[in-house]
Structures are given as structure tokens and as C-alpha cells.
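A.B. asks: What follows is a set of structures to go through.
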Structure P
Amino acid sequence: MNRTTHRPRRVLGAVTSLGVAAAGLAVLGGVATAPPARAAEVDVTNATFTWDLNNEATSGAFAPGTWNLMSAGRIGNPGAGGVTLRTSDDGATWSNGAAAGWSAQSGDVTVEDLQANGSYAPATFGGTRTNTAGANANTAGVRGETRFKFTGGTGTVDPAAGTASVAWDGDATLLFYSGMTFFHLSDPELSVAADGTGTVRATVGGYATSMDDPTLWQALPDEEVTVATLTDVDVTTLGVTTTPAYREVAYSAPASSSAQVTSGTSWGSFPQGFVDFQQDVRQGPYWYSTGGAADPRKIANELQVRFNTAPSVTVSDTDLLPNGSYEVTVEGENFDPGAAIGTRPPLAGRSGGTYVVFGKFADTWRPSAGAPSTSRKNTSQKWAVLAADMGTVGGPAAGAVELTPAGTFSTTVTVDKAAIDAVATDPSLVNYGVYTYPGSGAANAAFETYTPITFTPATPAVTVSAPSVTYGRTATATVTVANEGAADGDTVTLRRGTTTVGTAPLTAGTATFPLGTLPAGAHALTASFSGNSNSLAARGAGSLRVAKATSTTAVALARAPRKQRAGKAKVTVTSPTTRATGKVVVQVTKAGKVVRRAQGTLRPNGVVTVTLPQLGNKAKGAHQVVVTYAGTANVAGSTKTVRFTVG
């Protein structure tokens, strides 16, 4: 429709309305702990969109006996103006007998009514006119506390980038003066850009009428318009809660309609295109400021989109030892506080939050499935509730932890297998785990999560280390059992080859074994850990290398051999770690050739005197005495050379 030219029109009188109910529309901004950011765009498959537009939409109307109300679906065409919905058949027909078909639910659209406990339920026809106290909507501030709700929205969302694109299918009808004028709003689409700006667009259509001629009834073609302009939108993992722009938004009214008043605290407008459409419906001035007493009731109300991301829980450690008490950290996200309204004290009518427990539950345990409380046994329980309700449930001393408006919490629970086994004795209680489910009697199956906890004996890593030593030195071996399942006082046994060295207790996971003096060479070592209630038995192997002792050979030539005279050489072999034993060989060489040879056996003190044969005709000249100690299995050999000359 061309919006640059306006046909002459008259406008119905002003109506009044009441502020939107705050219950169930929790603001998500300004939370104490930000929800974990998603790394990338994710698909949305079942988003919800709730809104009541403004306070005019559900207030009493000035025409006697009429009020403004919503219907799910497209209301039937009365075929004429000036008719209203019949109250005698709950809006099934118009006052002229034409089919109307008022409904609280049609497809994915529901008209919801605020309940006394703060929750919402599908509205009744009569309930669209009354508040929770039972008072009828009027022009003095009482209204029917209803809203429309679109479900099944699909699209994509990226909370980290702050973007969202979600669309819904379905129709809702907003009727003023019990239907004397109405329009439908169909297939809304939410779009949010990274800079926090966004829109809600929808298809609108209805009928033109006139105060001068209420019988005038002319169908208007459907058109797509921006119903809400959004700014400073915070896209979270749960969704979007924001108030559309209205205050100080200018509107260019046609000459045939009331001019916009741009003074006072309530001046503003819904988007231009939407109000232009309402001018055709003859509701234009209900959607922008005109200077009347009803201006405060025209201000756009908060809208809410829930992405319906399933609550999830992260547990810091899910595989623990069978014995002992352990503190594990439990973190939750997407536990929308408004999605679990308590039905019994102490949080009846308010967000019931969620219990966070370690327990041993039956296979069928979920409250939403009607499972009795006997199917759920726990030994450690926390209750995640809104900060304002923590004192109501006893405070931190009673297990209260904060559930942020963004649906996140972080707490610890104590996991103790022996403790839960002592109380969960019914054979049907078989599943250990960390569980969550709504508190204070609230019902929401999505809050019911189960994270299994397993109890697995540790598998130790047994290692044997033994520093290399030299023969004659005392050797030691250290056995380490690297696993939290091994406790002080547990024992480990060490073997060298097939010989048992001994059994020793572990201290801080280790035990040391003296091995004494061992022969030179490689020695295989094997350690055996017997295990305990938290740990399996295990074995480990290592080796010890014993190096040969070093030796030093010294020679004292007591008498050099001559042509006709034997000589004597005193040979001493020493070692820093042991006594040298065995034989020494003494050679007399001349010009690199052996001319005489002798040998001797070391005495216990490592000394032997060896007789050197006379040299005969080979006596004259320079000679060398070369002493060689060959060594033993445990002592390395050594040599020594001395020189002498025969004139």
C-alpha cells in the first residue's frame, strides 16, 4: 500500500489499558556471571516469542461492556462493522450471528493468561477480561493480563557475535472494543545485528471501519511491516528480552489523523509503517502519542524471545575412586529461571530454580514422568535459585547457590560412594550420578538432567629405578607407585631376578630397598604392588648396572736384571672400592720386542714380587718392564711400564 498519500479518515475514541505483567518476563541483562559464550552460530529449532504489544492491547474500552483482547489464529470475518464478540458463547460467534471462532490456541500460537502463582496458562475467553484478582478490565487501570505466545520458531543465533535470525509461523488477532475493530499479526520474524540493533517484522491485515459509519467494513490487503524496532539488544544463550523503541520516536501522521504530540514523558510511537497500517484500520492514534491521558498506556511493552536451548550441566570429574569423599564442581547453563515456576512453598509462584544433587537414583526417576520421591536418594544437595530467593531457602548454609537471570550456576557437591550406598539400599536405586530437577514443585522436564558418576579402581604405574654403581659400592633401588589410589602404608615387594629382596611400606608413593654389594653386570629388578580398596594390583620392572671396579698398577724395580743376574720387580695393584686379586704378567722388552717374561699371583694385600730372568746376550741397551694386570670379573685391568738401561 502506498504510504505517501493518505485517504481521509476518522479515528475511534481513545482507550485505556494496564501495564504488562512482569512475572515470567525476567530481564536477562546485568547478570552477575555471564553465560559461557558460544563459539559459533547455532541452529534454533523451537524458539518462543511472547509479547502483549502495549497496555492498550488488553485494557477496558470506552464502549459500554467492551474490552480489548487477543485471540489465537485469525478471527472470523463478521461481514459488517459495529458488531462484537458474544460473551454468551465465549466468542464463538459475533453479535450478528456470524462465526467468530475466538480461541486461546491455534497452531503454534497461544493466548496466555497470568495466573495467581505467577505462571502463565492458556487463557479462557472470560479470562481475557479479568486480572488475577478477578477484577474486570476498565479504563481506570485494570486490564486482562494476557499475552500472545508463538512457538516453534526456527533460525540461527550466535550469542558470541550478538546476532540472531528467528522466524515463526502462525496468526494472532488483536481486537479492540470486543471486535468493533481488529487486525491480525502473522508470521513474526526477529532479526538482530552484531551492533545490537534489530527488528520484529510481521504480516498484518484486517478491516477498515469508521466511527462515523460503524457499519463500514472493508477488507485490507495483507502487508509486511516492522512491528518493533530494537536497540541495545543483548543476545544470550537463553534468548532476548528487550523493550522495543517507542519513547521519543517521531511519527509523521497524515492530515486526516491526530498530530503527534512530542512533549511530556510519554511521547513516542510504534514504527511508522505499522502505525500507517493502523490508520487504515482506524486504530492509528492508539499507537503513538497524541497528548491525551492514554499516552502512557501506548508505550511499547517488553517482548521476550526464548531460544529454547536445552539446559546442560558440566561436572568437573565423573570417574572417581571407589572409596573416599570428593568435591566435584557442577556448572549449569540455560536453566531459564522463568521456565520453572514453583507450585509449593517456599517458592510458590516464583522461580523454583533447580536442585543440584549427587545421588543414587532408579532408572525411572524424573518428576515430570510422575516418579515418586523414593526413586531419588541423595547425600549432597544444593539448590540454585535467584539471588533474591537464596535467603528464602535458607541461604548458603542450607545449600543455596545463585542461579543467575541468564540461567547459569556454579557449585560443588560431595561425592561419597560409601555414604550413598548406606542410604540408597532399595534394589531399584542403581544409578550413581549428579542430577538436576526443578525445585519447589516446579515442572519442566528440560531441567531434569543426569550426569553419570562411575567409581573405578586406579591402575597404578609402578616404576623401579636404581642408580648405577661401581663394584664394591652398596646399591639401592627405589620403587614408585604413581597413582592416587596408593596410600601410605601400602606395601610393595622387590625381586632381583628370582631372589626376593624384601617388602617395604610406601611413603608418599615410594619405597627404597638396600641391595648390598652386587657383582658387576646388569641385574633385573621387578616390583609388585599388592593394591588396595581404591587401586588394582600392578607390577613394574627396572634394572641395575654394576660397573667393574677400577684398578691401578704400580711397579718398583728392586733390582734390574743384567746379563748374568736376575732382577726383582715389586708389583702393587690397588682399587678404590675393593681388593685386587689374580695374576700379573711382567714382560721385559727391548726395541719393542719381548725378551723375557714372568708372572706372579697377587697376595691378599694386592702385592707380589716377581723375579725377572737374567738377560744374557740381550743385556746391553735400553729396556722396559711392562706389568699387566688382567683384572677379574669384578675389577678392571690396568698396566704400568718402567724403564732401565744396561751399560
Structure Q
Amino acid sequence: MAIGYLMMQARTAHDAVPLSGVQVSVLDDEQNRVYELTTDENGETRSVSLETVDKSYSQNENFTGTPYVTYNVLAQAEGFNALYVSDIPIFDGELAVLPLSLVPMQERQRSSEQIEISVGSPAVAMTGERNQEGQRGNMGVPYVLRQVVIPNPITVHLGTPDSAASNVQVSFPDYVKNVASSEIYPTWPEAALRANIYAIITFALNRVYTEWYRAKGYNFDITNSTAYDQYFVYGRPIYESINRIVDQIFNEYVRRQGQNAPYFTSFCNGTTASCAGLSQWGTVTLANQGYTPIRILRYYYPDDIEIAETNAISNVVTSYPGTPLRVGSTGLDVQTIQTYLNRIRRNYPAIPTITDETGVFGDSTRAAVTKFQSIFNLATDGVVGKSTWYKISSLYTAVTRLAELNSEGNTLGIGTVPPSSVLRQGSRGQDVITLQYLLDVISEYYSGIPSPDQDGIFGNGTRQAVIAFQQRMGLAADGVVGPATWNSLYRTYLGIEQNVPPAGSAPAPSPGQGNVIMHTVRSGDTLWQLANRYGTTVNAIKQANGLTSDNLSIGQVLRIPVSQTDSYFQYTVRSGDTLWLLANRFGTTVDAIKNLNGLTSDLLRVGQVLRIPE
């Protein structure tokens, strides 16, 4: 039996907040537990090995069976809805990295819901026809952009163009990695992979450049329908061989000599479906014959095509300087990277402190870059090339954006009681600003909800965001914000505030050293509740922290003293708790908790008080 590999990454708010302590179960097709894992401070699990079939089957177009073995993943964390990802293809020798996009529970939500994602077969194994239509040049096109721009993010419609499916926004490199992992097999020869990835990149850029859907009144750039565009499965794993190539070429595309427009690179599998463009299986045959990627592309497209590069990327704070930064580099670009990494380090404390002189790329800068690359699945060479530069820049944007939103919420004084006004397109004023702020925050954690401009004017962008929110929450999607929508907005917003751990803080609650437990204050916490939860007193907590009043602030880290005469503290069971989750959170074992409490089964009930051994 061959071996493939799987690793999980649990992060939220566009990777700005890593989620530690997430309980992850890897299951086989019969729902037997193969592994039980827990995410670390970077939101990652270790890589695990899984049995699969030999890669030769996935390289043979005549093989009629399934050239991989599928597995399932269940992810659970306190304060978040559970996530179940099924039918994950594992290939021989390939590492699959699965993003766990956990959604915070709403305020007063009594039990965790389970969100389900089915990955399934890549498109190359599907039998449906592909009827892609598009513009192959910019001659006579009424709507084209002036230059080829990498859309960051790109908006993907999860269905056919006229369906009522939702949209999601993802970074362009992540989109390309997802499509390539969803379209083809990652075990193919590298020349075949590169040719297919060039076709995928160019197809998407053609849709953006010609405004294929935007010009027709749609609010998205591309669909995930194989009949119209290319396959995209939100929440699927990305394969390492594809990840590595996309990081190198995500801003390179195919064009005809003398033209700027991305060529319309249509494609199909070439076996069950035929088309005028590239044959996916045909690229494997040509690669095995020694063809280079550009030669493969010219076999299917005009002979005068070439590979071009664009450095125009939307929503990027600082553009890539054009040359890699490494030990010995100096100047403003080095200072920029040092500033960004030092800020990112607050959310990812595993990144070491940079002690080099400002603007000088020394050993400590290299160590910080290398750790960053390791966390985000980049080549760990300690060099800031194109892919590392843009990942650092995009993550810096994400963490600072989150910090700005948190600060803005304090300034606005959102409170806990929704406004009584009814808002619709054309409304203006402070309540509209409140609405737009709530949608902005929620959009950081709910992928299908766009972020409107906070201008106090209820325009079409705000209406589209409201409709997307209403659809996600099962409300009447009329774009009008009445009492039901206001209440749902506040429950969702307060749930985020209550359940998402503050960036850069210790997990809450977690065992401290000796007889002290560190606890990060969340919405609703009081000294009386904490004293009862941990089996101590209000005065003991106040003395341990030098408090002169009973007031607490969200995000405040408290030292909770535990009686030295006891070998346990008390914990009140919350929704979503399991013995396995509690054992991992508090550094003990399931058997130890069961023995201390006289439990004969693993069943828990909300409100049950447990003794947790230190």
C-alpha cells in the first residue's frame, strides 16, 4: 500500500487569527477514527500518514478505477460550529493541507451546529461536457480593463451564473491552488502540472480582464461550474506539488505576442469530453515525451503565445520590489518586511523576534522569514521572493484590518441592543454606519458575506452584503434591515466577540504553572462566575491580579489562583465540550477526569460541574 499525507490548519479572519486547541478527528470511509489531533499555537496539526494507492494509477488515463483513497475530517472547538469535510482524496507521496474554516457560534447559541463540505473527485475524472465560452483577444470587446490586474481577492460564484448560490472571496493565489487541486491529479509530471496551472491562471485573468460576468450585471468574477468556467471547491485541501508551483507563477499568464489580453485558455479532460482547447490528459502524454510547459501550451493554442508577467495586484499595500531579499540586503524594502513581520508576530508568536538593525537583513530577519514560510507552507529558504513577499503583505493587511475593526467598534459604541430603525437602500445616517460596521466584522469570519464601504449611505454594495447575510442566516433575503435582521446581526457579532480568542493571547482557559491558571476574559465573564468555575474566590482573583474593582475588560488576561491543598479545580461544562477536548485543553487525560468524577461514560451535559485534575 502506498502512503499519502494530510495536515490541517485552523485559522480565521483571513488567516489573521490562528485557532489553537481545535480537536481534529481523521476518519476513514467507514467512520473509524484513524487519528485524533490537536492544533498548536499556529493553528496547525502535525502531518499524518494515510494509506492510499500507487501513484501510477493516477498517471494512467486508461485506468477506470479510483486512483486515490478518500478520508474524512471532523473539527471541533469550543465556541465554534463543528466542521465535517468528507471525501478528501489522498494521493501517493502527496501532502494535502486542509484549511479548517471554523465559524464562530452566535450569542446564546445552545449547541454547536455541523457545517459539511464534500470534496469529491477532481474534474478530470468527471464525465460532463465543458462548454466554456470566452473572448480570445481584446479586439472588438466592449468591456476590457486597461491592464492585466491580479484580482485580490477574486469573487467566485458557487454555482451556475444564474443560480441563487452564494459568492466567496479568496486571494488569487489561493484560488488558483484550489482550482488546480480540484481539476487535475497532483501526481502528474511537473511540466504537465505547470501547463495546466498556466491555463487555469490565464482563464481566470481573461474573465477579469474582459469583465465577462461583471459587464452582464453579475456581482462576481467567475463561477465554479465546469460547464461555464473551472472547478473550485471551497474549503478543500491543497496539494503540496501544486502549492509550490503556484507560489512561483501565480502572476504569470498566457498571451499572444503583440497583445496584452490574457488568451482564452479553454480546456477539458480530453477523454470523456473533447474541446477546442487544452486536453488535460494530453498534457501528461506530452510531458512524458519531454515537452516543456510552453511547448505543451503551443501544442493546443496558437504557436505565437508567450508567457507574460504582471505585477499589478489589487489591494496590496506595497508592491514586490522585483528582486529577492536575503541576508546582506539593506534598505527600505527590508525595513518594510521587518515591520510587517513584527506586527504579524503578535498573532503568530512562534515567529522569532527580529533584533537586526532596522533595514538590515541579518540572521534574525532570516530566522523570522524562515519560520513565517514554514507556518504558511512556503519554501523555507529564508529568502523573501515574490510568493513570500505577497503572503507577508496580505497577512499584514489582514491582521491590521482586524485590529482597526476592533478599535473602530470601541469608538462606535456598538453595545448589545440593536437599533429600532428599519433600513433599506437609500437610507443614511449613524444606524447605517453601525450596520456597515457589523457587516464588515462578520465578513471577516463568514466567507460568503462581502464587506461594504463604511460611508453611512445604504447603497447597492450594502444591500448585496445584507442579502448575503440574510441568505446565510436563513432569513427573508429582501435586503431590508428590520428587527429580525438586526437581532441576527447582533447575535452573530456578539458571538464573534465572545468566542474568537483575542489575537496573540493565551488560549482561554488553559493551565498555568504551579497553582495559577491563566484566563483571557470574554464577553459575559464576571469575577463571581470565574471564581465558581475555577473553585476559588472573588477576593483571591482580585488579589492575584491587583484589582481594585470588579470591572473586567474583554481580552484582559487574569491569573486564577487554585487552592494549594486541592489537586483539582472545578469546571462547568459548556456547549460543545467533550472529555477529549477538556483533557487536551487542561493538559490531563480522559481517564483522569473520569476517575476523579466517578464517570462511567463519556457523556457530558451542559451545566455539569467537573473536577479537573491539575
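A.B. asks: For distance in nm of label points 7 Å out along Cα→Cβ at positions 209 and 465, find whichever of P, Q sits highest and give me its label.
C.D. replies: With respect to distance in nm of label points 7 Å out along Cα→Cβ at positions 209 and 465, the highest-scoring structure among P, Q is P.
A.B. asks: Using Rg and Dmax of the Cα atoms in Å, for residues 441-528 alone as the calculated read-out, with 17.5, 57 as its value, let me know the right label among P, Q.
C.D. replies: Attributed to the structure labelled Q.
A.B. asks: helix-only ellipticity at 222 nm (-39500 (n - 2.57) for each DSSP H run of 4 or more, over all residues; to 500) was computed and gave -500; which structure, P, Q, did it come from?
C.D. replies: P
A.B. asks: Additional query: As an exercise: P(r) over Cα pairs in 10 Å bins from 0, in percent, calculated from one structure in P, Q, equals 3, 12, 15, 13, 10, 8, 6, 5, 5, 6, 5, 4, 3, 3, 1, 0, 0. Which structure is it?
C.D. replies: P
A.B. asks: A value of 2.4 was derived for distance in nm of label points 7 Å out along Cα→Cβ at positions 89 and 129; which structure in P, Q was it taken from?
C.D. replies: Derived from Q, not from the others.
We did not get these values from a lab; they are worked out from the coordinates using the rules stated. Source: prediction; values computed, not measured. Cβ atoms are built from the backbone, for glycine too; each structure is taken alone.
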